[in-house]
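Colleague: Below are structures written as structure tokens.
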Structure I
Amino acid sequence: MAASEMVSGRTLVLDFYAGKDSDGKDIIRSQTFRVKSDASVQSLYDAAAAIASLSSGSLRYVRTTLTSHIINA
């Protein structure tokens, strides 16, 4: 039997620039949101842009994390 993948969750992670520390290194703050696993890339981007417009920090990166289970069925 062939193994298959069952998607069980997805998160949207926004990384914001929050300034510099005492050593001059960038401070990055992350916010994580649980989203529907079947959300389109465009809708995830639109959500990230809307959230970023409400934030005081500047948006650096948008990431997604997909969680799945691999089963041998």
Structure II
Amino acid sequence: MALFQLNSGGDPTDPQDYTPNASPICPSGTNQVCSITATDDGTGHPVINTAVLQAMVRALNSRTSNPPTVTLKA
């Protein structure tokens, strides 16, 4: 598993919109996906499978980060 930060203005469901980042800067918040932990697809992008998508939905619906899978920002 690897840590990926969502690029500014990126689509959280698009693996191409993430950059590997072992120490993402995620100002605390509850509104947007900032980083996810997922399997690297071998090209430096996350595999966004059903489990990761479900973790994103749970985090956004509860407006609470769901570490280690999903971290939210303001």
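Please treat every number below as a calculation from the coordinates, not as lab data. Quick caveat, the model's predicted, so the values are computed rather than measured. Cβ atoms are built from the backbone, for glycine too; each structure is taken alone.
Colleague: Work out which structure the value 35 belongs to, where relative contact order in percent (Cα under 8 Å, 6 or more apart) was derived from one of I, II.
Modeller: Values: I: 53; II: 35.
It traces back to II.
Colleague: Comparing I, II, where is percent of Cα pairs over 16 Å apart highest?
Modeller: Working: I: 57; II: 38.
Going through I, II one by one, percent of Cα pairs over 16 Å apart is largest in I.
Colleague: While we're here: To which of I, II does the computed value 2.4 (distance in nm of label points 7 Å out along Cα→Cβ at positions 11 and 35) belong? Present the calculation step by step, with values, prior to reporting the outcome.
Modeller: On the way: I: 1.4; II: 2.4.
Only one of I, II returns 2.4 for distance in nm of label points 7 Å out along Cα→Cβ at positions 11 and 35, namely II.
Colleague: On to the next question. Check the numbers for distance in nm of label points 7 Å out along Cα→Cβ at positions 3 and 51 across I, II and tell me which is largest.
Modeller: Top value of distance in nm of label points 7 Å out along Cα→Cβ at positions 3 and 51 goes to structure I.
Colleague: Just checking, which of I, II has the largest value of distance in nm of label points 7 Å out along Cα→Cβ at positions 43 and 59? Mind showing how you got there, number by number?
Modeller: On the way: I: 1.7; II: 2.3.
For this comparison of distance in nm of label points 7 Å out along Cα→Cβ at positions 43 and 59, the top structure is II.
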